[in-house]
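Listed after this line are the structures, all set down as C-alpha cells.
Values quoted throughout were computed directly from the atomic coordinates according to the rules given, and no laboratory measurement underlies them. Small disclaimer: the values here were computed from a predicted structure and weren't measured. Cβ atoms are built from the backbone, for glycine too; each structure is taken alone.
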Structure 1
Amino acid sequence: MSATKVGYAAAMTTRRELLAGAGAWGFTAALAARATPAASLTPSPPPPDPRLTGLLDRTSAALLAEYPDAATFLGLDTGAHAALQGQLPDPSVAGVAARADACRARVKELRAFDGTRLTGLDAVNLEATRYAHALAADGYDRFPYGDNEVLNTFQSEANTPYAVSQGSGFFAIMPDLLDTLHKVETTANAEAYLQRLDAYARGLDGETERLQRDAGLGVIAPDFLLDTTLKQQIAYAAVPVADWGLVSSLARRTRERALPGDWETRARKLCETAVAPALARQIETLRTLRARAGHEAGVAKLPDGEAYYRWALQAGTTTTATAEEVHALGLEQVHALSAKMDRLLREQGLTAGTVGQRMSALSSDPRFLFPNDESGRAQLLAYLNRVIADMRTRLPRAFATLKKADLVIKRVPPSIEAGAPDGYEENGPIDGSAPSIYYINLRDSGNWPKFSLPTLCFHEGLPGHVWQGSFVNDLPVIRSQLVFNAYVEGWALYAEQLGDELGAYEHDPFGKLGFLQSIQFRACRLVVDTGLHAKRWSREQSIRWMVDHNGNPVDSATGEIDRYCAWPGQACGYQIGHLQISALRRQAQRLLGRRFDLRSFDDALLTSGSMPLDVLRQVMQQYVQSRRV
C-alpha cells in the first residue's frame with residue numbers, strides 16, 4: 001500500500017469543488033493516508049475467512065486485556081473475561097511501554113497476513129485493524145510522552161501529549177466509569193469494584209510518575225490547563241471521603257441489591273488509605289509543574305512538537321492533510337457558512353453587526369435561555385428528551401434498517417464539568433443490556449440557548465452517535481474496539497444535516513440557525529486547532545476568533561479551546577469527515593439518478609462500521625457500482 005499525498009494547489013481545487021456543491025471522489029484521494037484496491041472492499045457479506053477470524057479474535061482479546069475499561073464500556077467484561085471487571089489500564093511508564101511493545105508485535109502479525117483474496121466485510125475488517133495499529137505504533141515509536149489512545153475505544157478520541165489534564169487521566173475518567181458503567185449486581189461485581197478502587201489509586205500514582213518523567217523531557221501542560229485540572233482535583237479532595245461518589249455509588253447499589261457485607265466501610269477505607277493519598281500526591285506534583293508551566297497553548301513548543309501535531313492531525317482525520325491545507329479549508333468553509341447564516345438572520349430582521357455578533361446576541365436573548373439553576377436544568381433535559389422522541393418518528397424516512405438504539409440523557413457529573421466537553425456520548429454495551437448515554441455539560445445553562453439544542457440531540461443521539469453505534473454492534477467485536485474519529489464525528493455532523501432534511505426546522509428558523517452555527521462551529525475548529533498548534537496562536541486569540549466568527553458564549557468557547565489544547569487534531573475530524581460523506585452522497589446521486597435511494601445510501605454508510613476515510617470512499621464506490629447493475 002502506498003501513501004497518497006497531493007500538493008496545495010490540488011487541495012485548493014478540491015475545496016472549491018466542495019464549497020460549490022459539486023463534490024468529487026477525489027476529496028479523500030487528495031488527502032488520503034493510504035490506498036487499498038477498491039475491488040477488494042465490497043460491503044456484500046461472503047462467508048467470513050476463518051484464518052482472518054482467528055487473527056482478529058486474537059487481536060480483540062489482546063486489546064480487551066490491555067484496556068479493561070474498554071471491556072466494561074463494551075459490556076465484554078463477563079464470562080471468560082470476567083476478571084477484567086476488577087482491573088484498569090496501567091498508566092505507568094512500564095505499563096505504557098508494555099502496550100507499545102504489544103502493539104508493535106501485532107503490527108507485524110497483521111502485515112504478515114495475506115489478505116489479497118479477501119473481499120467484502122473481511123477486507124474492511126483487516127484494513128481497519130491494520131490502519132489503527134500502524135497509526136498507534138507510529139505514535140509510540142516517535143513520541144515518548146502523553147497518552148496514545150488510538151487502540152482504546154473508551155478513550156479513542158483523547159490522544160494527548162499530557163498524561164493528566166482537565167479532560168484526560170484517571171481522575172477525569174474513572175469515577176464516572178465506576179458509577180455509570182461498572183455493574184453492581186452480584187457480590188463478585190462489588191468485589192471487582194473494590195479491586196478497581198485499588199487499581200485507581202495505583203493508576204493515579206502511575207500517571208504521577210509519567211508527569212514527572214515527561215516534565216524531564218520538556219513536556220508540561222500550559223498553565224491554564226493545569227489551573228483547571230488543579231481546581232477540579234482540589235475541590236474533590238476537599239470533600240470528606242465518606243461523601244465521595246466513589247464510596248456512595250457502591251454503598252447505594254449494594255443496598256439496592258441487598259448484597260451482604262459492609263461495602264460502604266470497605267470502599268471508604270480504600271479511598272482513605274489508597275485513593276486520597278495518591279490523589280494528594282498527584283495534586284502536589286501538578287502544583288510543582290504549575291510553577292514551571294508556560295502559557296503557550298500549542299504543541300509546537302514540545303519536543304518534536306511539529307511532528308507530533310502532524311501525527312495527531314492524521315489520527316483525528318485519517319488523512320495526511322497538512323495543517324496549512326486544513327486551515328485554508330476551514331477559512332473557506334467559515335466564509336461560505338457565514339453567508340448562509342447572514343441570509344437567514346436578515347430574514348428574521350437581524351441585520352446589525354457581523355454574523356458572529358448577531359449570533360452572540362441571540363445566545364444571550366432571554367427568550368432562548370433556560371434558568372441557570374436546578375429547575376432550569378431539569379427543563380432543559382426534558383426538552384432534549386422531547387426532541388429525541390420526535391426524531392424517532394422521522395427516522396424511517398432516512399433509513400431502511402431501523403434499530404432500537406435506546407439512550408438516556410444525563411448531565412455531565414459536576415465534579416468534572418469544568419474541564420469536560422460541552423456534550424459527548426457513550427455507546428451502550430454490545431449486547432444491548434443497557435442504553436447509550438448522551439451527556440450534556442450544564443455547568444452554565446447559558447451555554448445552551450434553546451435554538452442550539454435540537455442539533456446537539458441529532459449529533460449525540462439520533463440519528464448521530466447512538467444510532468451509528470447500534471450498527472457497529474452487528475459487526476465482529478474488533479470493529480467495536482477500533483474507532484476512527486473522522487468517520488464517527490463526520491457521521492454525527494451528517495446526522496445534523498439529516499435532521500434538517502427530515503424537517504426538524506421546518507417551522508423553526510432559529511433552530512435552523514442553530515444547525516448552521518453548529519456546522520460552522522466545526523469549520524471554525526479547523527481554523528483554531530491548526531492556528532493553535534501550527535501557527536502558534538495564543539489561547540486568547542483563539543477564543544476571540546471563535547466568539548467573533550461563530551458567536552459562541554465566551555465560557556463555551558474557552559472550554560472548547562482548552563479541549564483543543566489538550567487533544568490536538570481531534571477537533572478537525574468532524575468537518576473533514578462530514579465533507580467526505582457529503583461528497584460521496586452527491587456523487588452517488590449524480591451517478592445513480594432516479595435509482596438513488598437515501599435510505600439505502602444511509603444504511604450503506606453505516607453497515608460496514610467505523611473506518612478510515614479512504615476505505616469509506618472505496619466501500620461507497622462499490623455500493624454505487626452494485627446499484628448501477
Structure 2
Amino acid sequence: MAGVIAVLALLLPGASRGQWETQSLTIKPGWTAVYLHVDASYTNLDYLVGGDSSNPIAEIWLWQAPPSTLQFVSSPQTPLTGNNQWANWARLGLGMTRALSALAPNAACLVRSTATTNYVWRLKGRPAAPSYTWTTTGLNFLGFPTPAASPPMFDSFLSLAPAFQSAAEIYQYPGGNLGATNPARVFAMHTTPVTRGQAFWMRAGTTFNNYFCPFQVALQNQAGVSFGDSGSQYSLTLANLTASNLTVSLQLLASETPPVSSLPVIAGPPPLLVRGALNTTNLTYGFASLPQGAPQSWVLAPQGQQGSQVAVVLGLNRYSLPNATPGTLYAGILRLTDSFGFSQVDLPVSALAASSAGLWVGNASVSQVRNYLTDAVRNPDGSPMTNADGISYMMTNVNNSMGNVAQPFPLRLILHNNGSSAVLLQRVFCGRDPFSNSVVATSETVLDPTQLGSARRITATHLPWTSTNTRWRLSGQLAPGSTLSATVDLPYDDQASNPFLHTYHPDHDNLDRTFTPPIEQAPGAHSFEVSRLITLGISPPANDFASLTTAGQVFSGTYNETITLKGINGASRGFDVAGVFALSRISTNSTLSTP
C-alpha cells in the first residue's frame with residue numbers, strides 16, 4: 001500500500017483519542033497473512049508485541065503497494081529486507097533491520113509465529129473506514145470486510161461480482177514455512193471462507209475490481225465520523241454494487257475501553273440522529289434517533305438503477321449534552337451490514353461536548369412596548385377626580401398589555417463568556433497582541449499597534465460608554481433553555497449616556513441655580529436616574545433535525561427590558577419593551593484581555 005511508511009512516520013503514540021474495538025486474528029505456526037481493520041498506531045510494536053512475553057510473534061512484514069504502475073508483482077512475494085515493497089519489524093535480538101514501528105489500518109501483513117499451535121492475537125485499535133486500491137498490473141495483497149462471525153465462502157461471496165469471480169486468481173497462506181506451496185492457490189472456493197482479518201493475494205487479469213463487499217460507502221471524511229466540539233452534521237453515501245435489491249443496516253455500538261489509561265476516557269456513545277424527509281410546509285427535516293443497538297435500514301435498488309444510492313445524513317443531538325463538561329469525549333462504532341450477511345463495515349464515530357466560551361455578537365429586535373391606556377367614565381358621585389374642565393371622571397380600565405410598534409428597533413448585543421459566566425459589553429476589540437496571539441480585549445491598548453489595520457472594534461451604542469469599558473455580569477448560564485439578565489444603570493448626572501441630560505442646557509447641570517455655594521441637586525430634580533433591566537431568554541431548539549444538531553452553536557430567544565425612571569423622593573415609573581434576539585459566536589477565545 002503506497003505511502004504507508006510516510007503515514008506511519010506522522011503517527012505518534014497517543015494520537016488516537018476515540019473509539020476502540022478488538023480485532024481477533026488467528027496466527028498459525030509459521031507464516032500467516034493478516035489484514036488490519038483497526039488502527040493500532042496509538043503505540044509502537046515494541047510495546048504492542050515485543051512487550052508481551054506471551055505473544056509468540058517474532059516478525060511482522062507490512063506490504064506496500066508498488067510505487068508506480070510500471071512496477072508490478074507477477075507472483076506472491078517472499079518478504080526480503082531491502083525490498084522497498086516490504087517494511088518489517090522483528091523482536092530485538094534477531095539481528096534484523098527494523099523499518100516498521102507501528103500498525104496502520106487497511107494494510108496487509110505477513111506475520112511469523114514461533115508457537116507450535118494457533119495463537120489468537122487480540123489487537124485493540126481504532127476502527128477504520130475501509131480503503132482499497134486495486135491494480136490490474138499485478139497481484140493485490142488485501143482482505144475483505146466480512147463479518148467476524150460466520151463469514152461467507154468465496155463462491156457465494158464472489159457470486160455477486162460474476163466478472164471478477166470468473167477471472168479471480170486467489171492465494172492464501174496455510175501456515176508453516178514459506179515455499180513453493182506456501183502461499184497456495186485457492187481452488188476450493190465453496191469451502192474456503194472469506195475470513196475477516198485474513199489477507200489474500202489476488203488478481204483478475206485485465207478485469208478491474210471495485211467489489212470488496214456488496215455495498216460501497218463513501219465518507220465525507222475518510223478518517224471517520226468525527227463531530228469534534230463544533231460539528232453538527234455528517235454525510236455518507238451508500239451504493240449497491242450488486243444486481244439485486246440490497247438492504248443496508250446501520251447500528252450504533254459502544255466503544256471498548258481504551259487500551260492504556262493515558263488515553264481519554266469515553267463517557268459513552270454520542271447521541272445520534274438520522275435525518276429524515278423534508279417537511280415542505282415549514283422546510284425543516286424530520287429525524288429518527290439512532291440509539292445504541294437499534295439499527296436503521298435502507299433498501300437499495302440494483303446497481304445502475306434509480307435508488308441504488310442513498311445519502312445518509314447523521315447529526316449529533318447537541319441539545320442532549322447541555323450539562324456535559326466541555327471536552328468530554330463521546331465515542332462509539334457505527335456498524336454497517338447487508339441483507340446477504342456478507343459484510344461488516346465498522347466506522348469510528350466521536351464527538352466532544354462543546355463549551356459556550358468565547359465572544360458572542362448579535363442583535364435584539366425590539367418590536368413591542370407595554371401599553372398604559374386608561375378608560376374612564378363620568379363619575380356620578382362627585383369625587384374630586386376631575387379633568388381640566390372640572391368634570392369628575394372614574395377610571396374603569398387600564399390596558400397595560402404589550403403592543404406592537406410601527407417598526408422594530410435594533411439593538412446590538414455583545415457578550416463574552418469565559419466558560420462559567422458571561423458579561424455584557426459596550427465595546428470589544430478583536431485582533432492580535434504584540435506576541436501575535438489572537439485576543440479579545442476590552443481596550444485597544446492590548447492590541448499590537450502595527451496590526452490595527454486587521455483588528456476590529458465592535459460597539460453597542462445603546463449601552464453607556466465608560467472609560468474603563470464597564471462589564472455587566474449576566475446572571476444565569478449561556479445555554480439553551482436558560483435565562484440571563486443584567487442591570488445597566490445610567491446615573492442621573494452622567495452627561496455621557498443619560499438621555500435626560502443635555503451638556504449645554506443651563507438647567508441640566510444638577511446644581512442649585514444660586515451657585516452660592518454650589519449645591520448638587522437630588523436625583524429627579526434636573527434629570528432622572530435610569531435603570532435598564534435586560535433579560536435574555538434563550539429558547540430551547542425546535543424539534544427538528546437542524547435545530548437539535550446546531551443547539552449551542554447559535555443562541556436565540558426572547559428579549560425583554562424594563563426601563564425604570566427614578567425621580568425625587570424615590571418616585572419611579574417603569575416601561576417595558578420586548579422582542580427577539582439572536583447571537584452567533586465569532587471567537588472561541590475564553591479570555592477577555594484587559595490593559
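Comparing FRET efficiency 1/(1 + (r/R0)^6) of positions 76 and 436 (r between Cβ atoms, R0 = 30 Å, to 0.05) across 1, 2, which structure shows the greatest value? Answer by largest value of FRET efficiency 1/(1 + (r/R0)^6) of positions 76 and 436 (r between Cβ atoms, R0 = 30 Å, to 0.05): 1.
For the structures shown (1, 2), FRET efficiency 1/(1 + (r/R0)^6) of positions 100 and 276 (r between Cβ atoms, R0 = 35 Å, to 0.05) is largest in 1.
Of the structures labelled 1, 2, one was used to calculate distance in nm of label points 7 Å out along Cα→Cβ at positions 508 and 556, giving 3.8. Name it. Please report the intermediate quantities before stating the final value.
Numbers: 1: 1.4; 2: 3.8.
That value comes from structure 2.
When Rg/Rh (Cα atoms, Kirkwood Rh), for residues 260-531 alone is computed for each of 1, 2, the one that comes out at 1.00 is 1.
So helix-only ellipticity at 222 nm (-39500 (n - 2.57) for each DSSP H run of 4 or more, over all residues; to 500), computed for just one structure, reads -19500; which one of 1, 2 is that? Computed on structure 1.
Assign the value 0.00, calculated as FRET efficiency 1/(1 + (r/R0)^6) of positions 148 and 524 (r between Cβ atoms, R0 = 41 Å, to 0.05), to the correct structure from 1, 2.
On the way: 1: 0.90; 2: 0.00.
The value was obtained from structure 2.
When distance in nm of label points 7 Å out along Cα→Cβ at positions 196 and 348 is computed for each of 1, 2, the one that comes out at 1.8 is 2. Among candidates 1, 2, the computation of Rg and Dmax of the Cα atoms in Å that gave 35.5, 124 used structure 2. If relative contact order in percent (Cα under 8 Å, 6 or more apart) is calculated from each of 1, 2, which structure is the one that comes out at 12? Structure of origin is 2.
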